[in-house]
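Structures are listed in the sections that come next.
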Structure 1
Amino acid sequence: MLTLDHLAVLGETLEEAVGVIEATLGQPMLPGGKHAHFGTHNQVMGLADGLYLEAIATDPAAPPPETARWFGLDTFRGEARLDKWICRVPDMEAALEALPMAGRPVELSRGTLEWIMAVPEDGQLPYDGLFPALIQWLSPVPPGTTLNGSGWRLTGLEIRHPEARSLSRLLSPHLTDPRLRYVSDETPALEAVFEGASGERVL
C-alpha cells in the first residue's frame, strides 16, 4: 500500500535546508515552488529509482495559513536536517482507514501537479514527527519520475526512535522496502545513506 516517494529536509529558512543538501551531495537543487495553503516553499533534487529530495521551510512572504502548517513547520527549530519521509499511496481513503493517525486528507495543486496529502490537525505527525507523511499523486506522472537525476541513489534510511519497534509493527503490513531500518534510539531522528560516483554520503 505504501511506497517511498521522497525525503524532506526542513529548515528555519529555505536557504538553510537547501544548503545542507547541497553541501552533503555536492549538487545544486532545482527550483520548486510555493504552497499557498500551508504558507511554505521548497526546492527539489531528483534521485535514482523515481525518488527525490525536498528542501522545505516556512515562506516568510506568505500570509499565515488558516490551518497548522504541514510537517510540523510551525514549531520546527534548530539546524536544518533530514526530518520527514513521505510515502505514496494509491488510494488515500483506504490508506487512512488503515492508518488514521496519518491525518486528514487535504487536496492540493501547484502548476500541473495535483495531489492529496494526509496532514494531522495540529500539523504534527505521530512518533515525534517520524511517522511517514502520506501522499496520493493525482497527476499522471509524479515529480520523482520527471526530475533530472542528480547521480545519487538512496541505499538506506534509518528511522531512529525510542518506540521504533512499535512503529515497525504498525507500518510493516503496509510497507516493504529493504532500504528501511527501524532503530531503537532515545533521540528521534532520520538518517539517509546515498551512493554516487564520488562514493557514499550521509544526510
Structure 2
Amino acid sequence: MSLLRLRGFEIHKGYLDLASQRALIEVLRPILRTAPLFSPTAPGGRKLSVRMTSAGKFGWIADETGYRYVENHPKGMGWPAIPDRLLELWHGVTGLQRQPESCLLNYFGPDAKMGLHQDKDEADFSFPVVSVSLGDDGLFRMGDTRRGGKTDSIWLNSGDVVVMGGAARLAYHGVDRIRFQSSRLLPKGGRINLTLRVVT
C-alpha cells in the first residue's frame, strides 16, 4: 500500500487486498438485491452511462428535475444500511467518528464514463468524500474548483481508496474510461465505485 497526494486528493493505492475486495463484493450483493441498479437521467433528458444505487439513510438520484438526495429508491423501497465493512473503512481513512449517511454505488460497464463534476449536494463540505474502486481499472481525472482548468489523471485499480477532503473537497473530478476486463474481481467485468458521504 502507498499514499499519493495529487491536487489535494489522497490516493491510497492498494488499500484493500484481494481478500478484502472479495469480502466487500459479498456484502454488496444484498444491497443490489434489495435496491437494484437503475439508470439515472440527467436534467435535459440525457441518460447517464453509469448505473447506480445507494445504501444508508439517503441515496442520490438524478432525473429531469435535478440532482438530490432522497430517502427512497426510485421503486419506492428504503435504502439498505451501509455495511459495517464500509463504515470501518471510512473510519480507517478519515479518523472521523461521524458516520457517513450515504454510500453511492456506481457500476461502470465497458463504455461508461463520468464527466467532470463537483460533489456539492451535501450540507457540510468540511466532511470528506471517500471513494472505493473495485473491479476494472478506471482513469480518474482531477481538476480544481474551477471548471475548465488544467487537470491530471491517474489510473485507479481495484482496492484503491481516494479521500477527497480539504482543498479537494469541491474539486472537479471524473472518470474518462475504464479498461474493461482488466480485473477478475467481477466475473462479467466492469468497475464498481463506492462513495461514502456525510449528507446533513
Structure 3
Amino acid sequence: MALAISNKQSLREQALARRDDLSSDLLARASQALADGLPFHVAGKTVSAYHAIGSELDPGALTQCLERQGAVLALPVLLDRETMVFRRWEHSHTLVPVGFGTLGPDADQAEVLPDLVLAPLAAFTSAGQRIGYGKGHYDRCLAKMHASGHHPALVGVAYDQQEVPVFEVEPHDIPLDGVLTPSGLRVFDQGQDALLPFLR
C-alpha cells in the first residue's frame, strides 16, 4: 500500500507540474473550449462545479451555459477539515472563502445533493482513475452520498496534459464516470449508465 501511495504522489506532482507550465493563453482557450463543446443536457438537474484556483481548468464559461440550460448549480464547501457539502449557487451570488483556498456560496444558501459532479483533479488515467489533491474531500463526500443511496455521476475536469499511466488504486478511491477536457468528453466503461441521462 505504501508503494501505491508513493506512486500516486509522484504521478500527482508530475501532472500538476505539467499543468502549471501551460501558458495563460492556453488556459483561457481551454476554458472556452469546455463551453463550446458542451456535451451535457442538464435542464432541471443539479450540477456541482467548482471555483477554479491556481492553474485549474476554469469551468466558468461552461457553468454559464449549464445555467442557461436550466440546471441548478452548486459549489463545494468545506465545513471543516473532513466534511464537504454542496451549496446551491447562481452566478448572481457573491462567493465567499469556503476552505482549501477556494470560494463558494455562503451559509445562507441551501445545501443540495448534485445529480452530476464536475470535479477538479490533479490527474486522471485512461481507466477513469482520479488523483485529487491528497485530502480525500471528494472521496469522503461521495462515499457518504453512496451510503445514503444517492449516486451522482462523477466527471473530472482537466487538461489533456493531466493524463497519467494507470496506477494501483486504494480502497477509498472512487473512479470517474468520465473526464471532460478541452478535447471533449471521454466516458469510461464504468460510467456509461451513469452519464447516459446527461448526454445530448
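Identify the structure, out of 1, 2, 3, from whose coordinates distance in nm of label points 7 Å out along Cα→Cβ at positions 22 and 70 was calculated to give 3.2. Computed on structure 3. Between structures 1, 2, 3, the greatest calculated value of distance in nm of label points 7 Å out along Cα→Cβ at positions 86 and 150 is seen in 2.
Any read-out appearing in this document is the output of simple, stated calculations on the displayed coordinates, not a laboratory observation. Computed from a predicted structure; not experimentally measured. Cβ atoms are built from the backbone, for glycine too; each structure is taken alone.
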